[in-house]
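Taken together, the values in this text are just the output of simple stated rules run on the coordinates, not laboratory data. Keep in mind it's a predicted model, so treat the numbers as computed, not measured. Cβ atoms are built from the backbone, for glycine too; each structure is taken alone.
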Structure 1
């Protein structure tokens, strides 16, 4: 299926490679291995890779969601809860698996091209996504020091990180389909880097077969998520983006209680209720730079500064909307928050 130029490239998704890396003691006979490859849709993954060998990063994400005809609904007003710049940790529940991450990368990548997602090593094994991922070993139940340092470095550069604190996909329980307990690492990371949190609730669910399988064996249920990805074809997800939670709102909380409180906060906003933690109203996203430049140049010129910067006189007059006043208000709010 691969063309001549790509015949030696690493396959995008290989069941043999996954079993070798993550289940080295499992020695499946040939028929069972072939059945697993069919169940996990290995051929579909590899056909997609052969069809779009040049796609990487956010371009790959866009095409993958298009191929699956998978989309999401989100309020335009809530998009302003995503800071356009500066360090931020975006925390989300994990209802269906890989599509949670792909949908968030597509949505947030349009606002924050610097976004990266903390993902397990199964996802990190997909070469086209590696530039967007900060890999952790969720299957092994640990996060190595290099991964923690990489997260801190990305935030120190003013980057945005997506984290699924549950570390695994939601399961069916007595209270419905919800994440298990959240790990407290993201609270420690947010405190250490003084990063705000933005809670994002994802409304979606897997098929009944996955939940039944997860009761039998959690590790194997993780593998079944590959098949669930194709069963979501034509599906829709509802995304609710909460207001920013500033560091001082959780500074005094230990990691585990803090994570539990943020989890409760997220599920409440997913139901349209008030969250548990104090939040800040969003700073408006930057307006269109071309329109702002045009509005400034339409003002009365007064002269220029010693270093050659032009000075204009702005008059409001009868305008119903002003790009200049909107930008001044946005920058004033940024300055006020910076000085506390």
Structure 2
């Protein structure tokens, strides 16, 4: 009968249940059978719905439907005009008051202020970058100082920012030198989050760093602008004769014959924390005697790759156009061994050698 009358109460009651059900989101990739109890999975077939970031927001529509259904139910009961209606009305009003009553919200301490050093064209980084309070305070202070800010806060953390956070925890100096390329970098270290002074010691260890005292927001340092490393363009990928692991730690690439190598590359994707803080590359003509070709930190390489392509984050390890048959990378986890590539220089007419 309610269906025949097109009852609004029935519509909003069913809508409430359906919206709550959709708020459960899609079935996990490793449990496709859950699609039968999670209808949002079927909704993703429609254009646009597969890109929604937070299916749980359907709960907002459920609350809206529930509110309307409750109002319609109260109106229907109130129309009967019996002695119990007054009591019911009082209960409804009391429920509304309790539901909407607010209590004082404790306030966080105001963001500290500072006067930045007068360093032309400088960018600002406040650390630790994985502290949401530090990030939001840094964004607030950026309104005042107006300088380019590396910190950020959002519902989405891009891959390069995760690399920045992890590299700072690993005390990789190239993560700071990367942001100091071509322009000075002002670093503010939050004292509340650096009780033991670990970050201050790390930053002080950087070459040519300048200390500019403290402030209510933290200690202030300046890294002078670093020159940008100029890298030669890579040519064609050299197809290796074989790639093997040596003692479970090295990836040994056999090029089949001596070739000129300009770079080694591999897609990092989400593996940054599985990669060593430092890598070294050695070369050999016979696979027995090895000579060093490159050694260094990995954060700057990872940041450059993630900013170039967030999905694959291609890493390029530059080599000085060496002529070799064997190339060895240490340490090399299994995922790196499967995807490592070797690149030749680009010749004058644009073809790899």
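Overview of results
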| read-out | value |
| --- | --- |
| Identity of the structure behind 82, 53, 37 (criterion: Cα extents along the principal axes in Å, calculated), options 1, 2 | 1 |
| Among 1, 2, which structure scores highest (criterion: Rg/Rh (Cα atoms, Kirkwood Rh), for residues 62-173 alone) | 2 |
| Structure with the greatest value (metric distance in nm of label points 7 Å out along Cα→Cβ at positions 46 and 206, set 1, 2) | 2 |
| FRET efficiency 1/(1 + (r/R0)^6) of positions 54 and 278 (r between Cβ atoms, R0 = 35 Å, to 0.05) - highest-scoring structure of 1, 2 | 2 |
| For helix-only ellipticity at 222 nm (-39500 (n - 2.57) for each DSSP H run of 4 or more, over all residues; to 500) computed as -9500, the structure of 1, 2 it came from | 2 |
| Structure with the greatest value (metric relative contact order in percent (Cα under 8 Å, 6 or more apart), set 1, 2) | 1 |
| Per distance in nm of label points 7 Å out along Cα→Cβ at positions 70 and 190, the highest-valued of structures 1, 2 | 2 |
